[in-house]
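In the part that follows, the structures are each spelled out as structure tokens.
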Structure P
Amino acid sequence: MKKYLLWGGLVLLLVILSVGLFRSQQGQVGVGESAPEFELAAFSGENFSLTDYRGSVVVVNFWASWCETCKPEAADLEAAHQYYLPRGDVSFLGIDYVDTEPEALTYLDEYKITYPNGPDLRTEISQAFRIRGVPETFIIDQQGIIAHLQIGPFSSLDEIKSVIDPLLVY
């Protein structure tokens with residue numbers, strides 16, 4: 001009986017490793033694909049779900065307090081959030097990647113980030129999006145399809161607006 005349990009455990013381990021290898025070879029979730037659904041427990045204590053934003057454009061930014069290239073982009077993302085806030089049809093969500101809460105909260109305070117942000121506990125969200133690093137930003141259209149993928153930081157507010165504006169109905 002022990003022999004069968006040992007072989008069963010070995011087979012299960014191989015299946016798990018195979019699934020992980022398959023996912024890593026799939027590459028990143030890209031433009032034209034459905035955005036992976038996720039729930040985010042924000043630092044504020046609120047919970048956010050991507051499905052709550054269906055019908056809006058959603059900007060999902062993966063960042064970390066230790067990420068030097070995230071810092072120049074932070075002010076531009078907050079400025080974009082403030083610019084679109086009165087419209088009510090563009091939402092921003094920040095996903096803090098592999099970070100500690102005190103440093104993340106200091107970062108959010110330093111850059112005066114007001115849109116919802118939360119930690120990627122157990123890296124579940126970043127694994128679903130199959131990110132390669134930070135910063136990475138996914139802009140999701142009203143139907144839940146990834147319309148733009150920004151690897152690395154946006155260089156300006158105008159660059160962010162140039163990606164979001166074509167998705168909006170004026």
Structure Q
Amino acid sequence: MRIGLLGALEVFDDDGNEITIAGAKLRALLAILALRVGHVVAAEHLIDALWGEDPPTAVRNGLQGLASKLRRALGAADLVVRRGDGYILDLPPDAVDVEQFEQRAAEGRAFAATGELQRAVEVLAEADSLWRGDPLAEFAYDDFSASTITRLSESRSASNTRPSFEVVMKRHPR
């Protein structure tokens with residue numbers, strides 16, 4: 001499975017078929033879990049992110065119901081797992097484009113710092129190619145995404161992941 005957040009939310013199964021995730025709350029739940037892929041996200045954090053200051057009376061049941069719907073939508077009961085008082089999206093980190101971008105950008109910066117400028121340009125171009133639009137585009141006005149959108153945008157700028165060899169040479173002259 002692959003999840004794209006560097007643009008509109010996209011989900012693809014292992015065969016490359018797009019999976020439709022219908023419903024704003026369900027899509028938001030997936031995005032929140034994908035941003036912390038492989039880590040438990042506390043139920044209280046999910047409730048706050050999904051319902052804000054005015055959660056429904058039976059909000060815990062609502063969260064459990066959303067998690068069940070997400071499992072069905074993804075077609076795999078073992079991907080959204082309840083652990084303790086939270087949930088985890090049980091995928092490898094590189095299944096999410098945000099994780100891929102951050103890894104490739106860090107590698108590109110490391111190559112540039114060691115003087116491997118051509119390799120830096122190649123790796124930073126790979127990182128940039130993951131972007132399909134504004135990060136978390138459909139969640140731009142949701143509180144849970146604000147800091148992540150800022151962090152990703154700054155990381156893209158700082159890494160200069162729209163590189164040319166000339167730009168890298170200016171930043172890291174021999």
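The numbers here are math on the coordinates, done by the rules we state, and not lab data. Bear in mind the structure is a predicted one, so any value in this text is a computation, not a measurement. Cβ atoms are built from the backbone, for glycine too; each structure is taken alone.
Things worth noting here:
- In terms of distance in nm of label points 7 Å out along Cα→Cβ at positions 98 and 154, the structure with the greatest value among P, Q is P.
- Each of P, Q could give helix-only ellipticity at 222 nm (-39500 (n - 2.57) for each DSSP H run of 4 or more, over all residues; to 500), but the derived value -16500 comes from Q.
- Origin of the value 24.1, where mean count of other Cβ atoms within 10 Å over residues 90-97 was derived from one of P, Q: P
- Looking at distance in nm of label points 7 Å out along Cα→Cβ at positions 82 and 130 over structures P, Q, structure P comes out largest.
- Largest in mean count of other Cβ atoms within 10 Å over residues 42-49 among the labelled structures P, Q is structure Q.
- For 31 (relative contact order in percent (Cα under 8 Å, 6 or more apart), calculated) the corresponding structure among P, Q: P
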